[in-house]
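Asker: Please go over the structures that come below.
Readers should treat all values here as calculations from the given coordinates under stated rules, not as data from a laboratory. These numbers come from a predicted model, not from an experiment. Cβ atoms are built from the backbone, for glycine too; each structure is taken alone.
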Structure P
Amino acid sequence: MTHRIAIVTGAGSGIGRAVSIALLKEGYAVALCGRRVEQLEETAAAPESGPAPRRVIPTDVTDPEAVGKLFRAVHDEFGRLDVLFNNAGIGAPGVDIDQLTVEQWQAVVNVNLTGAFLCTREAFGLMKRQTPRGGRIINNGSISAYTPRPNSAPYTATKHAIAGLTKSTSLDGRKYDIACSQIDIGNAATEMTARMAKGVPQANGEILVEPRLDVDHVARAVVFMANLPLDANVQFMTVMATKMPFIGRG
């Protein structure tokens, strides 16, 4: 196998699709994972992705059995794993915290945090046992982890926890040549941020249109992180629309 091997979760749309295509163009063999098969197949068929191998593997990252099956399939087909991009994530309705249901809270925790843990656990075990040993885990965090938006408690709490998972994995992976890093993204132009073009709530109660940045800039940043040798690491990277209300938010 001459290709480096990557797994991308949430690869059917948005940042996951853009990163998957960028990695394929870079020559990675990519396992495209997510819950929506049709969207994963659209990513796999992107004409700009080039000839590198890709495999669609429908996976619910909240299901430990499904996640284990995903990593076994990648190992069986490609023999190793070089990069995991933990990207799958969801939000909850933007309401006061007392209006959130336990089910809404748990759904966000299950996907954003437990899903990342389950994938990290499998990747860590595979990377420390393979030859050559090691690999890289890149977590999709968020600038909201450090400066939250109004009515975003579940999303903010899980992304704050992802920063802790990143640091712990980075520390624990040292002895196995496993690097772990995090990219914190602000206002990438995807379907998830389409509402920002119409205006979103600000800390002072106003509704303002927010600038967004081309998702290809995010994809190129992830490829840069992925391509580093394992003795170098971008621990945290922030990529954001220059004029979005983040610095000084609130």
Structure Q
Amino acid sequence: MGCTMGPMPSYPSIAQTLTDSLHLERPPVAVCFADAIPSGMKTFAGSVPAGCRFWQEAQGGVFATVPSDHDLCGIGIYTHNLEASPAAQKDLGDALKVFADLGYVREQDIPMIPVLKDRPQAVIYGPLSQVPLPPDVVLLFVNADQTLVLSEASQQLEGGLPPAMGRPACAVVPQALNNNQTALSLGCCGARAYLDILTPGVAVYAIPGKKLEAFTERVAALAKANAVLTTFHTLRRKEVEAGKHPSVQESLAAMS
């Protein structure tokens, strides 16, 4: 698993940079996969309808989960390659039958759903600023304006554009981790029903932990560039609407 102890970047600083650059309303959430619950770490108490709900719970602090904590969501257990109880296995089969009957997930669609390569024994969630071990994936809850900057950073850093994924929302985690590439999830109807923070205008952007520092540096630079260029375009619009025909140089001069 990616979460091994050792020298770590300043995750509070990275979280602050992402929050400030993108004007995030929600803190970045870290997801860590481990072979065991770290000593002294708080374990999750309670019940959730789906594993994606832990993304919301993680906004309040760091905690560890075990496979049984995910039992009510056969889909999440499947995408995260967790050991499934007999009840969870039956639920997955029953859910897939309903999905197939609806044409929502057909048999030929299943192989295209990302599944974590390794089998974790524990999943740790928490704010990136507080996580005590390196994150495997960092999740950002963003609107279209913020996604613009993120997609530009992905294009520059990865030489391509991140996939825009639909159901299931939880598959964005293995997608990012397995490929060491950023990914955008537009959620799924289940996640949008289970998470209050996943309002209609919000999507989930996943950053693989190994790229977090370099990606954050690009985000910060591009956010600054977008702010300058927004001023440029706003001024240029006013000039054109006033009947002028400014050149780029004239618009730049007007900015200063």
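Asker: Could you tell me which structure in P, Q was used to calculate Cα extents along the principal axes in Å, for residues 120-191 alone as 46, 23, 15? Please report the intermediate quantities before stating the final value.
Answerer: Working: P: 46, 23, 15; Q: 32, 29, 22.
Matching structure: P.
Asker: Output the label of whichever structure in P, Q has the greatest value of volume of the Cα convex hull per residue in Å³. Could you put the intermediate results ahead of the total?
Answerer: Numbers: P: 120; Q: 153.
Across P, Q, volume of the Cα convex hull per residue in Å³ peaks for Q.
Asker: If you don't mind, another one. Going by mean count of other Cβ atoms within 10 Å over residues 40-47, which of structures P, Q comes out largest?
Answerer: Working: P: 16.2; Q: 10.9.
For this comparison of mean count of other Cβ atoms within 10 Å over residues 40-47, the top structure is P.
Asker: State the single structure among P, Q that was used to calculate Cα extents along the principal axes in Å, for residues 176-215 alone, giving 49, 23, 13. Provide the component values of the computation, followed by the final result.
Answerer: Working: P: 49, 23, 13; Q: 32, 17, 12.
The read-out comes from structure P.
Asker: If distance in nm of label points 7 Å out along Cα→Cβ at positions 32 and 56 computes to 2.5, which of P, Q did it come from?
Answerer: Numbers: P: 0.7; Q: 2.5.
Derived from Q, not from the others.
Asker: If relative contact order in percent (Cα under 8 Å, 6 or more apart) computes to 24, which of P, Q did it come from?
Answerer: Q
Asker: Work out distance in nm of label points 7 Å out along Cα→Cβ at positions 80 and 144 for each of structures P, Q, then name the structure with the largest result. Don't skip to the end; give the middle numbers.
Answerer: On the way: P: 3.7; Q: 3.2.
Once distance in nm of label points 7 Å out along Cα→Cβ at positions 80 and 144 is worked out for each structure, P has the highest.
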